[in-house]
Structure P
Amino acid sequence: MKIKKEKKMKTYKNLFVVLICIITLQSCLNSNTDICVQGDCFNGEGTYNFSNGDIFKGNFINGQLDKGTYYSNNGTKYSGTWKNGNINGECEMLFNDGSSYVGEVNDGKRNGFGAQTYSDNSKWIGNWKNNEKIEGNYNYENIYNPMDINSNESSQIIELIKGDANMHLIDVEFNGVKETFIFDTGASNIFMNPSLLNKIKLSGAKVESLNITGSEAEIANGDLIPIEYVRISNVKIGNFTLDNLIVSVSYDDKSSLLFGKGALNKFKNYSFSKDGSLTLVK
């Protein structure tokens with residue numbers, strides 16, 4: 001019985017030794033997966049693969065990341081310069097939710113002046129401290145999306161209305177509510193007043209308030225005025241009907257109705273001639 005017990009203890013000991021060897025071998029294998037797969041990853045250009053799936057492509061100095069693009073395994077991409085293992089200085093960040101940041105970074109965090117663009121096309125521009133917004137303002141931008149344009153025509157030439165003092169005007173219809181706007185290529189967006197917005201809401205149009213605080217717009221004299229952003233569907237311009245058009249609304253009923261170039265960004269292409277012809281391309 002004593003011999004059997006000794007054999008049993010020896011068997012356990014051997015299994016323990018084998019287990020330690022397996023764990024040690026696995027650890028060694030894992031440590032070897034951080035590897036330079038192309039170029040010079042010590043002093044020069046190269047590509048370095050990390051064991052967690054991250055990849056860096058760019059320049060190295062003394063084996064440290066210097067300047068290039070870092071691809072995180074979660075889909076985030078960082079382009080810029082590195083210091084002490086963190087991205088620093090001017091950089092561009094593309095996040096896995098579709099948002100992005102372009103601006104100043106210190107120790108891997110947004111610090112200084114920069115612009116954050118969110119997945120809903122809103123943008124915050126201003127100063128940051130440790131990834132927190134300090135001073136700045138929000139704005140929204142229209143972007144081209146063929147799914148938002150309804151028309152059987154691929155393009156159209158719209159003859160604008162001639163107004164006073166060489167001014168041009170354009171008719172825009174919001175869910176049946178028709179208004180004439182000043183065509184102003186210097187304006188960043190469509191600007192309307194609260195009265196018109198209320199009429200549009202009463203028509204039953206799909207209107208979504210983009211409720212963000214700190215939104216401002218610059219007017220002709222350079223002053224900044226507070227505004228609200230709304231998203232409106234069923235907006236007719238010529239023979240085109242647009243959905244999800246982002247509009248700026250002032251808080252002053254006396255504000256002029258302006259049709260700016262930001263609204264034209266909903267189209268694939270557009271051009272304006274001095275004779276008053278506006279060409280829109282779906």
Structure Q
Amino acid sequence: MTLRAGIFGYPLGHSISPAFQQAAFDHLGIDAIYEAWETPPEKLGHAVASLRSGDFMGANVTVPHKQAVQQHLDTIEPLAASIGAVNTIVRDDSQLVGHNTDAYGFIQSLKREAKFEPTGKRVVLIGSGGAARAAAYGLAQEDIGSLVIANRTLGNAVMLAAEMSNQMTDVRASSLESESLESHCAVADLIVNTTSIGMLHGPAEGQSPILEEFIPGDCLVYDIVYNPEVTPLLKAARRPGAQTLGGLPMLVYQGAAAFELWTGQPAPIEIMFSAAKKALES
């Protein structure tokens with residue numbers, strides 16, 4: 001019996017997950033297909049319920065469904081519940097279990113691709129949405145030194161900072177327009193963009209979330225946007241000599257963690273990276 005997995009999202013024209021997940025199944029000789037299931041919000045419940053039948057292993061979940069999908073699941077893994085977002089569904093008999101592998105993917109990218117050890121570091125995190133929440137919880141688990149959450153809407157940053165204050169002692173909020181943001185960035189070891197600013201074909205294509213003069217030359221700048229490969233923020237960061245990391249590794253590592261939850265086998269990371277890069281180039 002051919003097993004099935006896929007990704008729920010709306011729209012899904014941009015997704016490269018089918019390319020690298022299928023490559024992983026094929027490489028390991030697993031009889032499975034990975035599909036893109038473009039699912040409008042009003043059809044999400046019915047679509048998720050279909051996973052309970054015979055040949056489904058589970059699914060990935062992307063925007064705009066990571067929060068809404070939780071009500072359609074039987075169990076939410078504790079980290080996913082804390083983050084408030086599910087990006088992976090695992091079918092266990094007839095039960096559907098929600099996981100969040102974004103936090104894992106974020107941290108693995110830092111450690112394995114950038115050789116960056118987060119413990120004790122000063123971090124500026126741009127954004128307050130689902131990706132920011134996953135990154136913040138991942139960083140908190142690594143016992144970072146301090147966290148500044150910067151967002152265009154200050155109130156959203158304040159709410160996330162208040163929530164994260166239960167996880168760490170030194171956390172504060174800032175507006176992207178605040179004069180204090182420059183001073184926070186000046187002493188940062190890590191600056192992370194979790195917004196869609198700079199994304200190809202997005203509403204803020206060609207833009208950077210912060211000014212180039214805010215970026216010190218001795219920090220790591222991490223943009224989770226993966227298309228384009230070098231975003232406006234990363235271009236700006238390279239001029240003063242900062243180390244940079246794009247978003248493709250996070251995408252692949254979170255997908256690899258999902259693959260392992262479905263199959264119980266180690267994910268072929270290099271195969272997945274190769275397929276993901278090829279899909280972006282096509």
Structure R
Amino acid sequence: MKVSCIGIGVMGGALMKAVIKSLGSENLIVSDNDVAKAENFAKETGCKVAKSNLNAAKDSDIVFIAVKPPFVASVFDEIASELAGKIVVSVVAGLTIKSLKELFSFGAMMSGSSEEGVTFIRLMPNIPAVVGEAMIALSTDAEQPQELSTKASKQVAELLTYAGKVEFVQEKMMDAVTAISGSGPAYAYLFIEALADAAVGMGMTRNQAYLYASQTLKGAASMQLETGKHPAELKDAVCSPAGTTIEGVKVLERLGFRSAIINAAEAAFEKSQELGRSK
């Protein structure tokens with residue numbers, strides 16, 4: 001199996017490093033408008049650099065598209081003639097499978113190419129893919145035969161094993177995914193920064209403060225995932241009667257910590273819906 005990736009920015013590069021761990025660098029071809037970026041990635045990983053997007057698509061079975069939304073149409077104009085019978089995986093933020101297919105259809109029409117046999121998959125990863133700890137949502141084309149979509153989605157999920165956890169979702173949930181796992185790392189980093197600032201105010205060095213704050217958040221998340229216990233149950237277990245933790249929790253509740261997070265996620269959700277309607 002050969003894989004190509006058009007667009008090798010932070011997210012595209014992170015996902016392709018996971019693909020390399022699954023398939024080997026000799027089976028990956030990359031291309032980017034910034035040729036130097038693609039060449040540097042190839043030098044770092046040992047993969048191949050295509051002379052053009054067209055060549056990248058031509059020489060692969062699965063084509064990842066990881067460019068900015070405004071560039072998708074021009075990419076399809078270039079590669080549509082080489083996509084018959086292949087799997088196209090979109091990592092383009094906010095672009096629905098329907099919109100993806102419309103752009104592909106126009107590119108195919110312009111090049112006089114067949115639209116038959118192309119399987120479309122949409123991904124929503126998040127930035128921890130850089131360290132192999134992403135939460136990746138995967139959606140398939142509801143209009144395609146289920147057997148084809150299932151087979152393709154399993155192939156793609158297996159390729160991304162080393163990027164993090166892959167979960168199959170209905171595409172209608174992608175705006176919620178964007179708000180929670182897509183934007184969520186920023187909320188977590190803000191929490192880490194605030195907790196570290198408090199630690200520095202108490203006398204810790206900055207490096208020590210970040211270590212304690214980050215490891216605490218990582219450990220708490222791992223504990224919830226591994227035990228499967230309700231977060232409230234885990235929180236209650238830390239809060240001793242008349243103890244230090246419950247005093248801190250009372251302040252967070254009084255200042256609206258919980259509602260602030262909910263409101264932030266809802267704002268991100270609404271923005272994702274708005275961006276989707278504008279495409």
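What follows draws every value from the coordinates through simple rules; no lab data is involved. From a predicted model like this one, the values you see are computed outputs, not experimental measurements.
Quick rundown of the values:
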item	result
Percent of Cα pairs over 27 Å apart derived as 38 - corresponding label from P, Q, R	Q
helix-only ellipticity at 222 nm (-39500 (n - 2.57) for each DSSP H run of 4 or more, over all residues; to 500) from the coordinates reads -17500; which among P, Q, R	R
Structure from which -0.39 was derived, log10 I(q)/I(0) by the Debye sum over Cα atoms at q = 0.11 Å⁻¹, for residues 60-179 alone, options P, Q, R	Q
